[in-house]
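A short reminder: the numbers here are calculations on the coordinates, not readings from a lab. Everything numeric in this text was worked out from a predicted model, so none of it was measured. Cβ atoms are built from the backbone, for glycine too; each structure is taken alone.
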Structure I
Amino acid sequence: MPNAFDIPPTGTIEYQYVIVPTGFTQDRWVQFAEARPGSRALVHHIIAFIREPDSKWMKDAKPGVPFVPEKRKKDKKNKKDDDDEGGFSGDAVAGYAPGMLAMQLQPGQAKLIKAGSDIVFQLHYTANGKPGTDRSKLGLVFATEPPRERVFTLAAANGKFKIPPGDADYKVDSEFEMGTQVKLTSMQPHMHLRGKDFEYRVVYPTGESETLLKVPNYSFNWQLAYAPVKQIVLPQGTKIECTAHFDNSPNNPNNPDATKEISWGDQSWDEMMIGFFDVAFDANMPLKNLFPEKKDDKKAGGD
């Protein structure tokens with residue numbers, strides 16, 4: 001970040017976004033990357049997104065100046081999600097949360113940062129009673145030769161849940177269908193303070209199902225990513241299914257308030273349900289092939 005950000009001692013701090021132009025004049029392939037907080041006491045998480053040159057995401061933000069996006073404007077006439085300035089847009093090259101390791105890809109694999117791209121820092125600060133400053137940073141190690149496979153981060157997410165007050169075992173499901181054949185390289189579940197457990201399953205086009213990962217005791221305070229011990233190929237039409245349970249009861253010692261109905265939100269006292277996963281595929285393949293074709297607008301829901 002070009003400048004330090006001043007963090008107040010109290011209050012709710014909205015996600016801050018800082019755009020840093022890369023200045024890359026040619027496409028660069030990244031094999032290793034690490035996001036590192038300037039203040040570990042005040043930084044809850046960092047996501048370093050790649051904003052490609054033709055992207056309109058954060059179009060009103062000035063480089064180097066912390067920016068708080070407008071919330072999504074629900075327009076019944078326009079069901080597209082283009083107005084969501086604060087969402088996930090494009091690939092992420094690195095992230096930080098307690099427990100996360102630096103990105104370390106295998107030889108022959110890399111993430112692509114196109115010429116003219118910007119890095120967008122998404123920063124979640126949490127006040128702890130003392131004022132402070134943060135100047136987080138991103139480190140990149142480039143591949144020494146053109147990679148055979150490109151790695152990209154996808155997500156099976158569900159943002160439409162409403163967890164009833166006092167519910168100790170509320171279930172939320174999500175899924176993602178592969179538009180082409182890929183290799184699964186890692187999985188990272190994400191929930192907040194009411195997160196209880198998380199499971200990834202794969203359902204192949206044949207109908208065969210297999211459990212890939214079970215996290216029986218999810219910890220918001222130590223968020224881990226998991227790599228398969230052997231290669232997992234996901235043919236076209238394969239679905240990644242995720243199931244999470246939330247404990248919104250008084251028996252959850254981490255629960256901020258068991259009397260409230262809880263829905264999706266940025267802050268830690270809200271909730272999220274995201275099954276992040278990384279896939280590897282031919283480096284020359286168009287990115288759009290990852291996503292299945294929408295059958296029609298009604299079934300796709302405009303998402």
Structure II
Amino acid sequence: MSLAKFAKLYRIDDPDSFRLNKYDPSDTGRLDIKKTEAKELLGEGIKRLSDLQERLYAQDRWSVLLIFQAMDAAGKDSVIEHVMTGVNPQGCQIHSFKQPSEEELDHDFMWRTTRRLPERGLIGIFNRSYYEEVLVVRVHPEILAKEKMPAKLVTKDIWKERFKDIRAFERYLARNGTVILKFFLHVSKEEQRRRFLERIEDPSKNWKFSMGDVEERKLWDKYMAAYEDMIRNTSRPEAPWYVVPADNKWFTRLVVAAELVDAMERLNLKFPSLGAAERRELAKARKLLRKSV
């Protein structure tokens with residue numbers, strides 16, 4: 001099985017029947033290879049991605065948006081770092097969305113991310129996104145109060161309304177040439193615990209740790225329920241979710257890279273072809289340059 005077809009195993013094409021507990025965070029798809037082989041495969045994918053990104057930039061018709069959501073320590077930063085290695089920085093934009101500022105709270109929940117959407121020809125990466133609204137805000141209702149919405153608009157149907165708004169927004173983006181790929185990095189609670197301990201015990205990783213991370217672990221079940229509901233309500237053909245096993249980082253990177261490359265290859269990206277007038281200009285320039293000292 002090719003890596004492209006392999007990645008499809010984790011795409012949610014039937015969201016109505018989706019259940020998160022059916023997906024194993026430690027799964028490696030029975031891919032029996034060594035880490036060195038995985039690194040070589042990833043290198044091949046990165047090389048192909050670099051070529052596709054150059055064509056995407058030159059053609060200037062499509063944009064690509066990658067959205068990463070996950071529990072803390074699932075490896076979002078690591079995946080972005082390793083998969084995007086080798087891609088021209090001019091053709092890639094990465095935005096990390098943390099706790100909203102006062103200015104952001106004075107706008108609708110998608111305002112801060114809409115401002116960072118990739119322009120045509122670019123790959124945009126959201127490390128967290130507008131989906132925080134139906135995850136963190138849903139688990140912590142007190143945050144919703146800080147958004148200062150009119151009270152009559154905060155009803156029991158607000159999350160259904162949020163999902164409807166997100167689906168419409170992503171459909172709009174897709175219709176305007178943005179390819180949307182959404183990755184939920186599915187880490188187990190035990191693996192998260194191990195990674196947190198590693199951050200505490202390794203001085204070079206101490207800066208990554210926050211006591212708030214431990215407090216959020218207490219809400220694990222609520223978060224899993226929120227993720228499941230989010231995926232069931234927002235995985236659509238124009239903006240699919242991929243539930244990527246995240247206990248083994250090498251495997252997570254392979255799945256993400258494989259799907260990104262496959263999605264971009266489906267765009268049939270090509271370098272712009274020149275018309276007769278442009279070719280004459282090139283011939284003229286070549287002649288002048290060959291005569292110059």
Out of I, II, which one gives 24 for relative contact order in percent (Cα under 8 Å, 6 or more apart) as computed from the coordinates?
I
Looking just at mean count of other Cβ atoms within 10 Å over residues 15-22, which of the labels I, II belongs to the structure with the highest value?
I
Identify the structure, out of I, II, from whose coordinates helix-only ellipticity at 222 nm (-39500 (n - 2.57) for each DSSP H run of 4 or more, over all residues; to 500) was calculated to give -14500.
II
Can you say which of I, II returns 54, 44, 41 when Cα extents along the principal axes in Å, for residues 39-198 alone is computed?
I
If distance in nm of label points 7 Å out along Cα→Cβ at positions 255 and 279 is calculated for I, II, the one returning 3.7 is structure I
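For structures I, II, which has the highest computed value of mean count of other Cβ atoms within 10 Å over residues 55-62?
Values: I: 13.9; II: 16.5.
Greatest value across I, II: structure II.
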Computing distance in nm of label points 7 Å out along Cα→Cβ at positions 47 and 223 for each of I, II, the value 0.8 comes from structure I
To which of I, II does the computed value -1.04, -1.42, -1.61 (log10 I(q)/I(0) by the Debye sum over Cα atoms at q = 0.13, 0.15, 0.16 Å⁻¹) belong?
I
